[in-house]
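Some structures are shown below for you to check.
Any read-out appearing in this document is the output of simple, stated calculations on the displayed coordinates, not a laboratory observation. In this text, all values refer to a predicted model and were calculated from it rather than measured experimentally. Cβ atoms are built from the backbone, for glycine too; each structure is taken alone.
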Structure I
Amino acid sequence: MEISGASALIAGGASGLGEATVRRLHGAGASVVIADLNAERGGALAEELGERASFAEANVMDPEPMQAAVEAAAAADGGLRISVCCAGIGWAQRTAGKQGAHDLEVFHNVIKVNLIGTFNVLRLAASAMVDNEPDAGGERGVCVNTASIAAFDGQIGQVAYSASKGGIVGLTLPAARDLAGRGVRVVTIAPGTFDTPLLAALPQDAREELGKAIPFPSRLGDPAEFAALAEHIAENPMLNGETIRLDGALRMPPR
């Protein structure tokens, strides 16, 4: 996929992994639509980047606002060719413990945001991509999802989060097979422990300890490294139907 001259949609693009991806793809010559609930941050990022950048306020769970964001990306020069979904939430609670059974509403909400929200972005973006003119290799688009190594190594208290991310891993191959005949690829990135706003609230020594648990490099992942992989996935047509761990060889312990 030729990034320069294409249009890209980044859901959850106002901060963290999404923001880094917005900057990377925009720097590579793509027009970017930043879809996020945080209008202040998303609007400021679009304004900073200037030409070829716009913001669309949207919740990944809501079909109509996400459809509007997809349409905005599809209307940009080059048409929607790249979709990256980075939106998600976390939660920690045991299946059963001193406080009783796991909150069912919370479990449902984590699944709704992380799994159903990701699928909502995927289905809408792919639906727009299948109408693109194919490139010289027959490709019309690529959709990149964000899971987590918690999909494989879920820790104590991560039952909801791990289930949601495991669902993203599980849909990757069948979605890629669904879309193969239309020239649209689907790939998932499963990051390990990254230096995102979620971890920024932790004390510096706690963040350093998390980094030391990673075999190599023994530090937190940089969102720019996630963005670099998203860019490579877009450019490499043989990457399809796969989940790629991006974790410095980390395998999470039970706690």
Structure II
Amino acid sequence: MAAIDPLFDFSGRIALVTGGSRGLGYQMVKAFAERGADVIIASRRLENCEQVAAEMRGLGRRALAIGVHVGRWAECDRLVAEVYGAFGRLDILVNNAGMGPRMPSHEVSEQLFDAVVNLNFKGPFRLASQVARRMRDGDGGCIINVSSTGALMPMPGVIPYASSKAALNAMSTSLAWEYGPKVRVNTLSPGPFNTDIARAWSEGGQVKLQHPRGRVADPQDIVTAALFLASPASINVTGSLVRCDGGQH
């Protein structure tokens, strides 16, 4: 492996990524591990997490797979307890797990509404608040909440998703004030990229874009922004919303 830029050297750091077994979450886990971090992969399917953990161990990293439903507070608390029990601390939390089904608003059931809000906002709030308190009482750390341009440019048919992500944006700013200066909290706001949600929103798998870049991003295109927010390179960035959306406005 090529020498690591010191600004993006995560050697000795511990990173937890929810929704870390596939898509953008997987790419983040891999990027952190390739740059020296030990990683925790959390998602609902434990077997998928185990596969990713085995791959990261192949890079010489410690890796822990945890099956968890992030939309449930009791499971969030169990996740935090297992992470701190195994590693003793956490330096980087990435709240990446989320869902965004598209359908007419009048067809959204209460059960579906609750499921979307729980996974996109309620669970991330619980995780971030509990981890931020521990980080503040320890050596500090950083939290990245993965949002969406859907929260900034709400579209029809995805109101629960867009609204819960907008709440996540506000949460990041509030937590940055509450737990700073030892804890930095930022929002990463991607535009459309090749993942399950984008395919579900598109027609025939094609997403129509109107922005300067003019194409759907790959998950790897978003990872560099996450590395920046988690690294010492962004020491003066907190309470911010970083758009990584190809210039979509």
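Summary of values
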item	result
Comparison of I, II - label where distance in nm of label points 7 Å out along Cα→Cβ at positions 110 and 134 is highest	I
Ranking I, II by distance in nm of label points 7 Å out along Cα→Cβ at positions 14 and 182, the structure that comes out highest	I
Structure responsible for 29, 19, 18, with semi-axes √(5λ) of the Cα gyration tensor in Å calculated and labels I, II on offer	I
Entry that produces 1.9 once distance in nm of label points 7 Å out along Cα→Cβ at positions 22 and 46 is calculated, selected from I, II	II
Which of I, II leads on Kirkwood radius over Cα pairs in Å, for residues 126-229 alone, largest value	I
Comparison of I, II by distance in nm of label points 7 Å out along Cα→Cβ at positions 174 and 190 - largest value held by	II
For mean count of other Cβ atoms within 10 Å over residues 78-85 computed as 16.2, the structure of I, II it came from	II
